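**Q** Alright, structures below, take your time with them.
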Structure 1
Amino acid sequence: MDIKGLDDRALERVAEFFRAFAVPMRLKILNALRDGPRNVGDLTAEFGCSQANVSKHLAVLAQNGLIAKEAQGTSAYYRIVDPRIYQLCDLVCGHIGQHVADQAAVLDVFRGASRPKRSRRA
């Protein structure tokens, strides 16, 4: 599907999907789930935050279809629904990395231009 043909309502849904990625804790959770299903206790221990905080972020990720909850005994485990989200994350991280590298190169040019030229002695 191409973004060109989407109406405003569909574009709002796309924006809502991307907002699910806009919080660092959610990115940490998605990255942790890359290694397999985890429960809330695992995630709270790993990140050192409250169960309520982790649960809130899990709910947003689930509402956007990024993760699913599965009961295993008395615990609920969360897993990634579609591993292609990691391709999206890798694409964005690669873009950001390239952008930062480009900015650093430009900064280096300006730093070099602002240095006084040393005269050469023969």
Structure 2
Amino acid sequence: MFKATVLNIKTHQNLFEIQLSSELGELYMLSLELDEYIQNGKEVMLGFKSSDLILSTGHPDISTRNCFLAKVQSVEKGELISVINLKANDFKFDTMISSNLVPKIKDELYVILGETSLYISEIL
């Protein structure tokens, strides 16, 4: 979990697009529900499922807004799946990838986080 500030909220046909500022940079979240207490300027705690991350060695040329650089801190290599510990600014997090794709420690990777993968875990 990490702290973020709500910058802007757009809504259309029961779909909410929330623009947030965080230590990972500017992020966007899509949601079908939004607590009435979440407003511009409000601080929240964000989370995501570690299995929802996509890693890239080069800047991805795809239609996504949630992309940031992270450095590989450690690797727990498994037979089929490996756990990669990453750090972006001061935020540490893990993701799982196929063991035949394991990066090296200190590699810098682009992390892509889908807008529907983010969720608000707490309103501060």
Structure 3
Amino acid sequence: MAWFQVDIFEKCVEVDLHGYSHMTAILVARKKIKEAYEHGFRQIKFIHGGASIRSKEDGGSIKFALRSMLKNSELSRWVMERDSKNHKIRDGSIIFALRVNDAPIDKEWKEIPMSEYWE
């Protein structure tokens, strides 16, 4: 089941995307990246699983979609440049290094869906 936790001391958010479809996982990832940036956090870690999957043909669509999002710079407003050494790509997870936000907000974090949803 999907979940997330916020570490205010390390300025890091951790999001587990297990249980989501490809589409829902990507929607949740985009929203949480933006929200983490808005709160002034430095990193967001997505647990996507598929540690043993090495190619798209074997599965792991969420894993490869997250890597593609980083590669294509579609999140450049909130995420550091794709060649930043602060990103960490691992077999079962990926850590996005976030840009510095000089005016972070201080409000409640939005919940993530417990299961599939459509907007």
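**Q** Can you rank 1, 2, 3 by distance in nm of label points 7 Å out along Cα→Cβ at positions 30 and 110 and just name the one with the largest value?
**A** Numbers: 1: 3.1; 2: 2.0; 3: 1.1.
Comparing 1, 2, 3, the top value of distance in nm of label points 7 Å out along Cα→Cβ at positions 30 and 110 belongs to 1.
**Q** One of 1, 2, 3 was used to compute Cα Rg over 2.2 N^0.38 Å, and the answer was 1.60. Which one was it?
**A** Going label by label, the one that fits is 1.
**Q** Another question about this same structure. If helix-only ellipticity at 222 nm (-39500 (n - 2.57) for each DSSP H run of 4 or more, over all residues; to 500) computes to 0, which of 1, 2, 3 did it come from?
**A** Working: 1: -19500; 2: 0; 3: -7500.
Attributed to the structure labelled 2.
Every number here is computed from the coordinates shown, using simple stated rules; none is lab data. In this text the structure is predicted, and so the values were computed from the model without any measurement. Cβ atoms are built from the backbone, for glycine too; each structure is taken alone.
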